[in-house]
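Nothing in this text is a laboratory measurement; each read-out follows from the coordinates by a stated rule. All values reported here derive from a predicted model rather than from experimental measurement. Cβ atoms are built from the backbone, for glycine too; each structure is taken alone.
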Structure 1
Amino acid sequence: MDFNVSLRRAIKTGEVILGQNKTEHCINEGKAQLVVLANNCPEKFRESLAVQTDLFVYTFDGSGVQLGKACGKPFMVSALAVVSPGESDILSLKKV
């Protein structure tokens, strides 16, 4: 699986929430199936996710700027939540 291709497909055909605040809100509502964090995501946010036992968190091997580019966005994305993968296979990360 190519992470960048799967992420773009999920953004295009599914529902993906970008940004820490919106991601946190999505998690609290119980809608997030997968959370992706940039490797330079603030430690305080990472720690707040550590208490979520039923949440799968994937750390992207790159900065927030690189994650933003992977999303096809011209800005930094430190966290995102996949609510619905659409036609993407991105949820297969949970099996790895």
Structure 2
Amino acid sequence: MIRVVYRWKVTEENFATFQDVWSRTTNHIHDTVPGALGSFMLRSAENKTDVLTIAKWESMEHWKAFWVADNPSQMTGMREIGERISVEAFDEVDDFTRP
């Protein structure tokens, strides 16, 4: 398993729209892209414009197949609302979170 951390800058006035578009986008990717296991969103408590979306993938190969050209078309709506600052993949070592 891997986790991919996307860092975004989203203005406060655009946050609700960004959250709505992200929700539809991440669920569509999860439902239609092999290896996609969903995502969650975090927003900085100190700087409301800092947003992380963290996706879970079955493997690096699955994510790379999705991430062709570093600009997946499924994420266009999010990029129109927020500025994607960075993307970084991490191997999942352990996960003790509970549902």
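To which of 1, 2 does the computed value 0.9 (distance in nm of label points 7 Å out along Cα→Cβ at positions 21 and 53) belong? It traces back to 2. Upon calculation of Rg/Rh (Cα atoms, Kirkwood Rh) from the atomic coordinates, which of the structures 1, 2 produces 0.95? Working through the options, I get structure 2. Source structure of the calculated read-out (distance in nm of label points 7 Å out along Cα→Cβ at positions 45 and 61, 2.1) within 1, 2: 1.
When you work out mean count of other Cβ atoms within 10 Å over residues 13-20 for each of the structures 1, 2, which one comes out largest?
Details: 1: 17.8; 2: 14.1.
Top value of mean count of other Cβ atoms within 10 Å over residues 13-20, among 1, 2, belongs to structure 1.
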